[in-house]
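**Q** Please find the structures below.
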Structure 1
Amino acid sequence: MIDSHCHLDHEPLISDLSNVIQRSKDVGIKKLLTISTSIDSFSKIKQLIHKDDIIYGTVGIHPHESDKNVLTSSQLVHNFNENEKIIGIGETGLDFYYNNSDREKQISSFKEHIEASIETKSPLIVHSRNAEDETYEILNSYKNSDLKILMHCFTGSKEFSKKLLLLNSYFSASGIITFKNSLDLQDTFKTLPLEKVLIETDSPFLAPVPNRGKKNEPSFIDFTAVKLAEIKEIPKSKLVEITTNNFNQLFFN
């Protein structure tokens with residue numbers, strides 16, 4: 001298995017890193033992709049990728065951090081090229097859930113990340129919340145640029161997923177698919193092509209059932225894999241094989 005999106009630089013994961021990594025390996029995780037959310041976050045990730053062979057990282061600014069953290073596309077490219085274990089750009093995107101006062105900064109930051117992704121030919125890890133139309137409009141404007149798109153922790157509508165598929169996007173399922181009230185999301189993942197699906201924890205957030213409410217960690221991805229296999233009506237072993245291949249196809253080809 002591969003946890004395609006976690007935050008090892010967050011507590012309580014970073015303070016218990018050796019045990020977190022061991023528990024990850026114990027459930028069969030072969031790679032952990034720890035995601036940058038700010039300039040400070042990236043400085044920690046540059047250290048984390050040297051802690052174990054299974055840890056890889058990204059460089060990026062979360063939309064909620066885009067008012068305080070500004071990186072141009074050239075700066076993102078420079079940081080990406082610092083180490084071969086930095087393999088993606090993001091997380092970036094648009095989040096209009098809490099307030100809309102920083103919309104323009106989010107949009108500007110998103111576009112800088114897209115430009116960096118195109119230049120480095122690396123996947124763009126996209127966060128989209130309460131911003132489906134705006135996210136699609138921006139991504140679609142780059143449709144002829146061979147952009148590699150990964151919709152992280154996808155919770156969007158089926159209509160949104162159909163439009164994103166036309167842009168050759170990948171979709172990552174988090175522990176949210178295990179929640180009782182996620183029937184619409186489960187139905188959306190049921191319709192997505194298997195070759196476009198990944199799994200993630202987004203730990204330490206969004207712990208899956210039966211650990212909902214606890215601090216999440218990469219080893220809990222097993223519960224998400226079981227649920228997604230059930231949704232896709234295939235054995236878990238097949239789901240793990242496919243999502244692992246999809247990750248490697250996206251990030252290493």
Structure 2
Amino acid sequence: MGWEALEQWGNDVVRSEPLTGGAGVNDVWSVRVNGHLAVGRLGQRSDADLAWETDLLRHLHREGMAVPVPIPTTDGRYFADGLVVMTCVKGGPPETQADWRRVADTLRRLHRLTQGWPQRPGWRSSIDLLHTESGTRVNLGELPPDGVARCRVAWARLARRRTCVVHGDPNPSNIRITADRVAMIDWDESHVDVPDLDLALPHDAAGLGSDAYDVAAQARAAWEAAVCWDPTGADQFAVKRLDEVRAI
């Protein structure tokens with residue numbers, strides 16, 4: 001249906017301007033719902049996938065975390081025809097070591113609140129990928145064999161750790177900081193995995209220590225290479241990330 005689905009949020013909904021975000025797989029726009037600024041995201045996710053994400057965001061909001069809150073349609077659904085409409089979250093990116101420590105605290109709270117959370121439908125964790133090749137946007141069969149081996153070595157160092165929901169992409173553009181709170185936006189890559197993937201932050205803000213930080217950074221580089229793999233991409237992001245994964 002496309003953006004025509006926006007009508008299901010009311011007759012006065014207005015789509016304003018395109019926004020960056022959504023990991024390049026979604027169409028993201030600012031919208032107005034009942035006169036309030038919001039964000040609409042249109043993509044190809046399944047209903048089960050969107051139900052998982054919107055349930056997660058509502059849970060985190062109820063627990064007091066600052067997240068985009070799904071806005072229901074006029075008949076009470078939290079998504080329709082691949083479209084999700086969420087509250088707009090204001091703030092700026094982290095800039096200082098103190099900012100990044102606040103980000104680390106926020107991520108650790110996410111991890112505490114979601115222990116035992118079910119896996120996002122169709123997804124695989126980094127630990128799962130030690131024994132399988134694909135899940136959602138990951139297809140290890142597309143990577144060079146040596147790269148797959150190096151990624152699996154990096155992930156194996158996290159085996160037997162507890163799992164929880166990870167944000168999956170805690171880069172500065174997905175963080176909104178104000179004086180009194182830290183918010184995470186763009187939960188399109190969130191899934192159940194080892195929390196270390198979220199904690200390889202600048203300045204070792206999570207206080208992992210040099211050895212544990214190296215383990216986390218290698219695992220995250222391997223994950224980003226796998227989930228973003230496109231050797232023909234103009235910025236060669238995934239290729240560069242795979243180059244960072246050492247053979248051990």
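**Q** Thinking of 1, 2, which structure, once mean projected area of the Cα convex hull in nm², for residues 170-233 alone is computed, gives back 5.5? Kindly include the intermediate steps, with their values, before the conclusion.
**A** Numbers: 1: 3.9; 2: 5.5.
The structure behind it is 2.
**Q** Using distance in nm of label points 7 Å out along Cα→Cβ at positions 58 and 82 for the comparison, can you identify which of 1, 2 gives the largest number? Intermediate values should be presented prior to the final figure.
**A** On the way: 1: 1.7; 2: 2.3.
Of structures 1, 2, the maximum of distance in nm of label points 7 Å out along Cα→Cβ at positions 58 and 82 occurs in 2.
**Q** On mean count of other Cβ atoms within 10 Å over residues 42-49, which of the structures labelled 1, 2 is highest?
**A** 1
**Q** A further question on this structure: Here log10 I(q)/I(0) by the Debye sum over Cα atoms at q = 0.08, 0.09 Å⁻¹ was calculated and came to -0.31, -0.40; which of the structures 1, 2 was it taken from?
**A** 2
**Q** Figure out for me which of the structures 1, 2 the number -9000 belongs to, where helix-only ellipticity at 222 nm (-39500 (n - 2.57) for each DSSP H run of 4 or more, over all residues; to 500) was derived from the coordinates. The partial results should precede the final answer.
**A** Working: 1: -12000; 2: -9000.
Of the options listed, only 2 reproduces it.
**Q** One of 1, 2 was used to compute FRET efficiency 1/(1 + (r/R0)^6) of positions 66 and 210 (r between Cβ atoms, R0 = 35 Å, to 0.05), and the answer was 0.50. Which one was it?
**A** 1
Any read-out appearing in this document is the output of simple, stated calculations on the displayed coordinates, not a laboratory observation. Source: prediction; values computed, not measured. Cβ atoms are built from the backbone, for glycine too; each structure is taken alone.
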